[in-house]
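Peer 1: So, here's a batch of structures to check.
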Structure P
Amino acid sequence: MKLNKSNKTLIPQKDPAEKKWWLIDADNLVLGRLATRVANILRGKDKPSYTPFFDNGDFVIVINSNKIKLTGIKEKQKIYYRHSGYMGGLKEISYKRMLNTHPERIIMHAVKGMLPKNKLNRKILKKLKVYPGTEHKHAAQKPEALKI
């Protein structure tokens, strides 16, 4: 941390050694609760050195994204939308179909909605790694298991 002498504001310094890797198993977890916890870790809100305009968060690996759960009847009603930019280009896909084809996009979409809508969003979202199965390719980073 560096103390700015003009207004006595603590400004964190970039230190890549402080970044930790967390491993979360999404098996039978509720989507919203998982996404909230992941977004807080990615932004660094769980650290005492949290600063809103600074990327101070950790890396997160989510495995078993194909076993995520929703509460209530959202499993039947939830629809994801995207637009191509052309007239009549609105595409929609149901939760069931998204879960079968791209289960990692469900968690990415939920976490992205909980991050700030600016350049920091894209920078922070790159630190989230989501995999549909139990295997991931980040064993060299020695991620610590996080129980939610």
Structure Q
Amino acid sequence: MTEVQFHFNVPDRLLYACRLLRKALRSGASGVAVSAPVATLTRLDRALWTFDAQEFIPHVLVRQGALVPARLKRTPIWLVERAEQGAHHPVLVHLGEEPAVAFESFNRLIEIVSTDEAERETARRRWKHYAGRGYALQRFDVAGTPS
């Protein structure tokens, strides 16, 4: 069964996602998909190129309906509009407002929630969605955690 984690009280979701993805790569993760709306993916794509001047975070932005060239299929981080586009990866980081579609095909789902009240409210709905389907949820409060 998919392990579902909520990382909440995050001051900057994109910066946190960048750090989380960097940590995954450093730990030898075999792959991570990040699902989000197009505008968020575009901002994350830019952030992954610029957030650390000393390190490259290999990733590919996969547009809806686009075929990934064979040379890019082994890229460890896929930025996707719909989770099922990256279902061959074991981990899904979800930055959307609605529950992730096809999340159950991943070993782990990570939801990143900022301190914004509107965003916290949509996260509560996602929490209820996953819990209502019988998933045990883990909470990680990152407030006060050194970056």
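Any read-out appearing in this document is the output of simple, stated calculations on the displayed coordinates, not a laboratory observation. Predicted, not measured: the structure shown is a model, and the values here were computed from it.
Peer 1: I have -7500 for helix-only ellipticity at 222 nm (-39500 (n - 2.57) for each DSSP H run of 4 or more, over all residues; to 500), calculated from one of the structures P, Q. Which structure is it?
Peer 2: Computed on structure P.
Peer 1: Could you tell me which structure in P, Q was used to calculate Cα extents along the principal axes in Å, for residues 70-109 alone as 34, 20, 15? Each step should come with its number before you reach the end.
Peer 2: Numbers: P: 34, 20, 15; Q: 32, 18, 12.
Answer for the origin of the read-out: P.
Peer 1: Now for a different question. Looking at structures P, Q, which one was Cα extents along the principal axes in Å, for residues 54-125 alone calculated from, given that it came out as 37, 35, 21?
Peer 2: Values: P: 37, 35, 21; Q: 41, 33, 22.
The structure behind it is P.
Peer 1: Here Cα extents along the principal axes in Å was calculated and came to 40, 32, 28; which of the structures P, Q was it taken from?
Peer 2: On the way: P: 55, 40, 28; Q: 40, 32, 28.
This value belongs to structure Q.
Peer 1: Of the structures labelled P, Q, which one yields 39 when relative contact order in percent (Cα under 8 Å, 6 or more apart) is computed from its coordinates? Let's see the in-between values first.
Peer 2: Details: P: 31; Q: 39.
Clearly, the read-out refers to Q.
Peer 1: Starting from the value 33, 24, 22: which structure in P, Q was Cα extents along the principal axes in Å, for residues 22-101 alone calculated from?
Peer 2: Values: P: 46, 34, 21; Q: 33, 24, 22.
Source structure: Q.
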